[in-house]
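No value in this document is a laboratory result; all are computed from the given coordinates. Just so it is clear, the model here is predicted, and its values are computed rather than measured. Cβ atoms are built from the backbone, for glycine too; each structure is taken alone.
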Structure I
Amino acid sequence: MKKTAFFLASLLLGSAATFAQMTCVVAHRGYWDAEGSAQNSIRALVKADSIDCYGSEFDVWMTADKKLVVNHDPDINGIHIETAKAKDVLAQKLSNGESVPTLEQYLDSSLSLKPRLILELKPHADKKHEEDAVKAIVKMVKERGLEANMEYITFSKPGFINLIKYAPKGTPILYLAGELTPREIKAMGGTGIDYHYSVLKKNPWWIDECHALNLRVNAWTVNDEKTMLWCIEHGVDIITTNAPELLQQLIREK
């Protein structure tokens, strides 16, 4: 009886360890809530590396003159990125004093770092412009030998389709908007869902369905301990968060 109990306890402990290892932490817009950092800054990328995050998420737009820049919102200081010239966008400062980074600068800064790059293609009003952005992103990533370290996410369905079309086969490409089922994602050629945690809570069976279809499950943006634990316990593969150190601690404890 004691041997059986010990075996079961060991099995459970082993399963829990494997489970925790499978839960990956992505710093949302980099680890920006740290000293000297700012959202989507190069410093945020470096800070995500310093705490051994699985990945660092960031957002990409293309300016009117086809320069790829890293910023979350469609506007910065009253300048609408998609219709502005690059020189006007790049002259703007982030809250930590850095200039808005170009994608070239961001990628080059990542070359000596460990985190995977989770690139969010922002939905552009002009879908031809958006497709041009996808082509330019994929080309730039290839030129730097970073294809194996890239993952792509987007709220744009046309952008999702174009990323699947132009990125190398096998590249992780996940959809953000939340209305497509795992089977629809699989049929389109995507590799997973990256949905707000509220969508997964309403459709928890989607997690198992994704795994059965060999799709990955990411939840965003999970910042409180209760929701983090729910995601871990329900087998979410990747959790995107503004509190990466808290999430790492919970995973270790599990």
Structure II
Amino acid sequence: MKNEINRIAGRLVKAFNTNTVINPIPVKYCKNINLANKLRKLCEDQIKDETIGIKAGGTGIQALKKLKEKEPFTAKVFKKRLVKSGQNVKINQHTKGIEVEVYYFIKKSFFDFKGKVTKSNVTKFIKYMGPCFEIVGFRQRNKKFTYLGDICGDFGFNIKFVVGRKTKFKKLNLNNLKTSLVSKKNGVKVSGNTNIVYINPLNSLRFVLNKVKKEKINLNKDFYVFTGSTVGVVPFKGKGLYKGTVDKIGSVSVNIR
């Protein structure tokens, strides 16, 4: 088992580094979320690139229930996967779609905190917030989403993060903020809401920060937390400009090539 999982991790890492795809990995590493997390960590440990943040994946409560999972997963986000709003991103046939999210920029001082992150203290760690896109896809050919481990083990399913402008953190009612994804050229107009993100993005942030503490991750710097999709995974219908908006927080755009 150990040699097999190490070989699979090596194949996924090569695909990650070269922006290529591999044949599907054995389903046992997807069906069992613990094995999927183990595979993800093995992959992440081999990446030389700088870690600039952590994402939450599988944050839709209804989806979690359907998949019979108790909680989302987390995954590292690397520097070369981050671009600013308005830039170009090239996709391929294995890119599954795009998500509109809320991100937080967390203070370095979080790593000195010894207690548990709760609803009442989570906001003291936030420096900035903003809207973002997560462009998602597999590094495997013809891969279908059947288990939460499908996306967890494959580097957390993230291809690119497109971040909108940072704004100073402000307390908002995140239980019911409207969001949208629009591409006029491709006839895309999708509405969403922050309340589908693991209760709300702030609760998702709390979950991620506690996972960071549990896994003893210390980035020793300010870092991003990406909280999960407010619109689900929206398939691309063509290339061109896509714009996402989160009410009261801001907008983000990307040119898909």
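If distance in nm of label points 7 Å out along Cα→Cβ at positions 35 and 227 is computed to be 2.9, which of I, II is the source? That value comes from structure I. Suppose mean count of other Cβ atoms within 10 Å over residues 67-74 works out to 19.8; of I, II, which structure was it derived from? Considering all the candidates, the number was obtained from I. In terms of FRET efficiency 1/(1 + (r/R0)^6) of positions 139 and 203 (r between Cβ atoms, R0 = 30 Å, to 0.05), the structure with the greatest value among I, II is II.
With Rg/Rh (Cα atoms, Kirkwood Rh) computed per structure, which member of I, II shows the largest figure?
If we compare Rg/Rh (Cα atoms, Kirkwood Rh) over I, II, the biggest value is for I.
Can you say which of I, II returns -7000 when helix-only ellipticity at 222 nm (-39500 (n - 2.57) for each DSSP H run of 4 or more, over all residues; to 500) is computed? Source structure for this number: II.
Any idea which of I, II comes out highest on relative contact order in percent (Cα under 8 Å, 6 or more apart)?
Largest one: structure II.
The maximum of mean count of other Cβ atoms within 10 Å over residues 75-82 over structures I, II, that is, the highest value, falls on II.
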